[in-house]
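Next up: the structures, one after another.
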Structure P
Amino acid sequence: MLLSEEKLKSRVGYQLPGGEYLLEPYKNWLTNDVVGAPNDQDAFAHPMFCYYAALNTMGISLEELFALFDATSADGVMFGEAEIDIKKPLTPGSTYSISGQVTGVQRKNSKKLGIFDLVDFELSLHEGKELVGVSRNSFVFPRELNNGNDE
């Protein structure tokens, strides 16, 4: 379904509900074990918890996020890009507050993919009042195929 550009742009600034994330020590241990990272101390969590905690605790499911843009996973929504910015190492056993918002949208047209929308959102992790990390992500929402026309 093709969302109007006006409606698409109106989603910028949408506040994600967020929540609290307890970084369980055993989850850190399991993550380190799976990726082959050292597991000899629990002083710092694996850096990917900036991403895991943020997406896990943004306050809505991915299906609900897609619905904000009049789409479902069945429409072929694809993960775009991800970036994490760690301001302070996360620690196992700590609880983080997650908040976020939609930060940008773009309508694009490709000869091969047709019309699609890029949706950017940012999730911030706080320990108390201190910002400890930011997870920036995007999704690609296919809208209309070009039906094989390469003109």
Structure Q
Amino acid sequence: MRWDEVNFTLSEWHIKETKNGESHVIPLTTPAIDILKERKIHSQGSYVFPGEGKSGYLSDPKKAWSRVLQRAEIADLRIHDLRRTLGSWMAAMGATTAIIGKTLAHKSVEATKVYERIDIDPVREFITLANDAIFKFGYAEESSGENKSFDAN
């Protein structure tokens, strides 16, 4: 991530080329912008996460990630798990496959379908709604004295 790719006004990160060879814009949330603004104050280079290697930027943060996990007392978590977690939470909050795919820069819908795992609570909610409607239909039929047939086909 380079500073010239971060648009603080629009709260966006403009990636010129992703691993799939395309550009991508990532909307940045307020907490992310706040962290970036703080880093920018103390930054002297062109990279948001500078490194001491040939590239000039942090490319493989194994040591830093290990420290983060130790401090957080987390035994087994990969950086890529954070990406998957975002996709899963977006799905749980009702985001469409298209929105999740756009967020994660997936080229195909198939790559995003893994996030369509549905939480059991919405399933229970819709079963309850359907059951209530069925019982209400049956009660209304019973109360009116009518015997309407209901064909589910």
Structure R
Amino acid sequence: MPDSPRVLFLCTGNSCRSQMAEGWARHLKDGVIQPYSAGIEKHGLNPLAVKVMAEAGVDISQHRSKTLDELGDVVFDYVVTVCDHAHESCPVFPGKTKVVHVGFDDPPRLAAGARTEEEALGHYRRVRDEIRAFVETLPERLNGIPAS
């Protein structure tokens, strides 16, 4: 919808958390917000993020990791940094773009010591569900979070 707010989910590598957030927003908020995701860098799409999102009925397998520069001239109403590094490295956005920080744990870091894929997936599922809970509050919640 042309009048719906454009929301960018920004993360370090646009491989996991920001991809999940964009996927949830497309799935839950179609027509309510226009979601995008990008990274400060691009690290490729995380296959375990794709797997846990598919378990929840959301297909992000066709998403691709991208940087902010690849989004062209899109003017965002909101930029949501979903990790501390992106928050600390967030570029300045022109105009009335409101930048807010809503940090989520990094599933790959949490899963680094997992002994099995199932154990690793538990970390991804928890963060997936936390991101979903946040996205369900959009766009209203964005007005209540102080700008960064």
TODO: Can you spot which of P, Q, R the value 3.0 was calculated from, given it is distance in nm of label points 7 Å out along Cα→Cβ at positions 48 and 128?
DONE: P
- [ ] Identify the structure, out of P, Q, R, from whose coordinates Rg/Rh (Cα atoms, Kirkwood Rh) was calculated to give 0.95.
- [x] R
Task: Value -15500, calculated as helix-only ellipticity at 222 nm (-39500 (n - 2.57) for each DSSP H run of 4 or more, over all residues; to 500), assigned to which of P, Q, R - done: Q
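Each reported figure results from applying straightforward, stated rules to the coordinates on display, with no laboratory input. Keep in mind that what you see is a predicted model, and the values were worked out from it rather than measured. Cβ atoms are built from the backbone, for glycine too; each structure is taken alone.
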